Structure I
């Protein structure tokens, strides 16, 4: 087959742009980000125009195939709109750290702050970290309040012993929003901060955020990112803990600062601080949706208050421990987002919002992404088994000229805009995996948006995975995998071939092969990797003294530590009870040796006093250490991790 060189013109233009122009651009300059997003959007428009004029309008075939072709094209248009909104958001970037630095230098007045910890059914292993961390905020005028919607006597006693406030209520209406409104009615701070039961504030959280309210009277909310000290189920189930960032980094580290550049940052519920006066003027925390945080931003916007985003790690919390917990959380976000279409405070009906604000706050992605991903899976299957072409096939040079440049430009733009948070195959597989659970939520929410109760994401020991399997997704992915592979095989055998024309078959084969890889990755995610430790370890590498000799604490958790020693051939005996000084913790901690060798011993803490445990929690969780991925993963690292997972080889 011969190709006219003109078929490669657009591909060549994309290559020249990325090899010669993009290296000269800066991600921190809005004009440079706009150049990249506009260029990529134009490449996409070139594709859509070709699709309409050459592969849709002139289509001649059966009525069923014509309906299918038009359906796919409509989905493509809607998906392109979503991509355009994404590129619009990402074309700006905002960093407020310099502002925070300036405000700290100018601070003379410290407004009073109520620190709310709303809770419903979380266990003490989760709550104690948040309570102890909040107690040790470095700020002169604040009060910690545990808002207990579970009316638990043991928690009331714990709060009394810890010296923090405890508030409950008789009627538990409107879930978290109602709990917060009850807390507001019982307190009086000028500002109030919110930390979910599993999020621990850094000691400098209030000092870094309160200045925004003092020097900007129109700021109603300061939102900070949510970071995690444990691995989410995607990282764990694919053995990517050491090479791939958590799934929410794309939003909190890349998209949220860009939304702030457009004045479209929004409250995310936890790790935020809010002006009480603004909420009171808005009539309290809205209760008409299970995503009260987003609606709070919209309610404040329409009365003249802004939400801003300070992209600094000022807290860390717990990601969902299991696939089940992951979907409870994502399902709540999805349903709550769609509810915004129907409530008076939502972006479509709220008065006082600009057109741009309405566009950026419409939860369009929650609806379109699951639909688009399902179409991507079904299109080659429908072609192979039902002989339904997705488009009027013109020629291979046409695909080279219009379609391939679009895919290449989109992939390269994503890599440039969000840096290490996007890897095409892995990111697509994660999206497809979530689609299987979220698509039913989308459909049910559009039909009946209200009536589903607020569900708390299980965290801590209670929410830990114990090698469970999501059999529903596994069954569906297995079926799609079998249908895809058998469709290829059937059409490769002339006497059984279903396809009447084979011109599109090579592309369907490539498409199907990608889908097979994506489905295999989805199947791996279905299996929850067991959590081997009750508490998360932090790498510290701190020197201390043990048995009169210097040793190194390599890593430490709230329940134990790993010590590197220099005793030569002497091995510390298992079961030995010994004492160890941990920097930052008063006195010595009793340690029981659980494992040892010629270079290390691992110990579990025993009989810690309340003060010692509190000090250890504050040391580990309030800002000095983290467990996040900071290095860019290589393709080799990702592939190696996936093969280890597929073969069942342990990481340690």
Structure II
């Protein structure tokens, strides 16, 4: 809609007349991000203070004006384009680091703080912020959380959603909500991670900071083929070595990078790895020996350690310049970020290389290899319609391969509009329905970055639903019966601490099987009702480790009760039933997933309010894990977001 003089005046009352822009130049400048989509907004609002966001959104809600929050706009998914017009809220001025507390281990920042600027502020204090996207010198912390972008260190330290402790959020109607990981209840911060501004606006974040490791060793390893380098990474993970970072690049990419950055990469090889270890000197020495042996087993030509801190930083400056280096070769670069389980990397790589060999366009391959995260860089000229169509088709083919190899269409760039249609390849109708209900619960007018993530008419296009076990089927039928009869019920665990006088209860007692221990990917899949003692005994027999306590209770009960929040970061996949019997199947054996809303976090600590968890897939390790104490069970008090989600997930759109 066009902004009337009255509406512009109301916006101007909040931010000042100079910060409400509707001139043609401003609208053109905010019509695109790093992707192909080009859609002009009706206005641009320069937000100068965080307190302005809530009243701005109340105006949008009153006049049904769509809005898109934008900062550096470095995403590659079209997440920042205004598909329905409306206004762009530019939050780049919200760039203050409000507090750094090294003793307590946190920093408080506004959403527009550049990630690299926070790192620069922390470094003299001996601390760092673990998420490390390649665009850290330009991307923002709020944007990182909105896309769940994590970068090279994700393999060891986890994604951005695991490093945010508190968040101030404004919902689409202007409602302000304070969220904290200590509140109990479902992990709402985790759910909002990767939501791409479709569920609300972050106005302030408290993030975890860590002491800089005293000992870091970085290696550059060259290989006669990319396939051999990737197989080395797969074997490394299968041996239980978890480096700080593992990056891989092919000949096209490394030559472009070296020509651009002069990082010291050899250009007479077909592929290279950058591997980085941190820990104690003894641990690094031990892992270095294993690393060298594995690389040599897979044909490594040279294994070159960085001898000084300057050499180490130079190696990483080359990696961080990869996009800019490739952009010198062509007017446009299309970047993908599909993810597969590490065991599937060699197969997926082979299929992707075959696709590229038959393409008229040139492309380079870059990987967060430790996470199974593909970053193809496809070179094209957007002024040439044939090249543009071909580039889009090529990327879609590659991302479909990732899904076919049990992975995801996005590991960290998000979905936006560019990959929206592919969501139906990755998810079934029930899972997409759950995501649509979440959107409707928090943004019923569909004003907050509308038309992103979810494909149009998804029930007609979605992949088939997963086959349920006989036990799951029986539980589903019971839920459907209660729904039809409008019967109330309560979900309880086998050893439930939730006291209830409700006559009708639903339990995971019948779901007590250990389904798979996968030593190639270091994952376990088990039904929610399995006893923790049974699970821990099986892991001990397999010489694997987790942070699960060997105590009374079940896997699903521990996850949903909220007594072990540290376990949330280890859960990669979930199967669940909504209160009306709708089946949810999210995630799998892959380490990173930025495709849609993180549904594992919706049920984490939800205490039976969103439906019944039937199955979990979680990470295990080859090394003993530091024990984590369980918290006392405590029924949590619902906040505004929890209440809205519960009400909507129990109904229909």
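Values for this structure:
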| item | result |
| --- | --- |
| Answer label among I, II for the case where mean count of other Cβ atoms within 10 Å over residues 50-57, calculated from the coordinates, equals 20.4 | II |
| Structure (I, II) behind the derived value -15000 of helix-only ellipticity at 222 nm (-39500 (n - 2.57) for each DSSP H run of 4 or more, over all residues; to 500) | I |
| Winner on Cα Rg over 2.2 N^0.38 Å once structures I, II are ranked, highest first | I |
| Computed 18.3, 56 for Rg and Dmax of the Cα atoms in Å, for residues 130-377 alone - originating structure among I, II | I |
| Highest-scoring label, criterion being distance in nm of label points 7 Å out along Cα→Cβ at positions 26 and 474, among I, II | II |
| For 59 (percent of Cα pairs over 28 Å apart, for residues 218-593 alone, calculated) the corresponding structure among I, II | I |
| Structure with the greatest value (metric distance in nm of label points 7 Å out along Cα→Cβ at positions 234 and 506, set I, II) | II |
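No lab work stands behind these numbers, since they all come straight from the coordinates. All values reported here derive from a predicted model rather than from experimental measurement. Cβ atoms are built from the backbone, for glycine too; each structure is taken alone.
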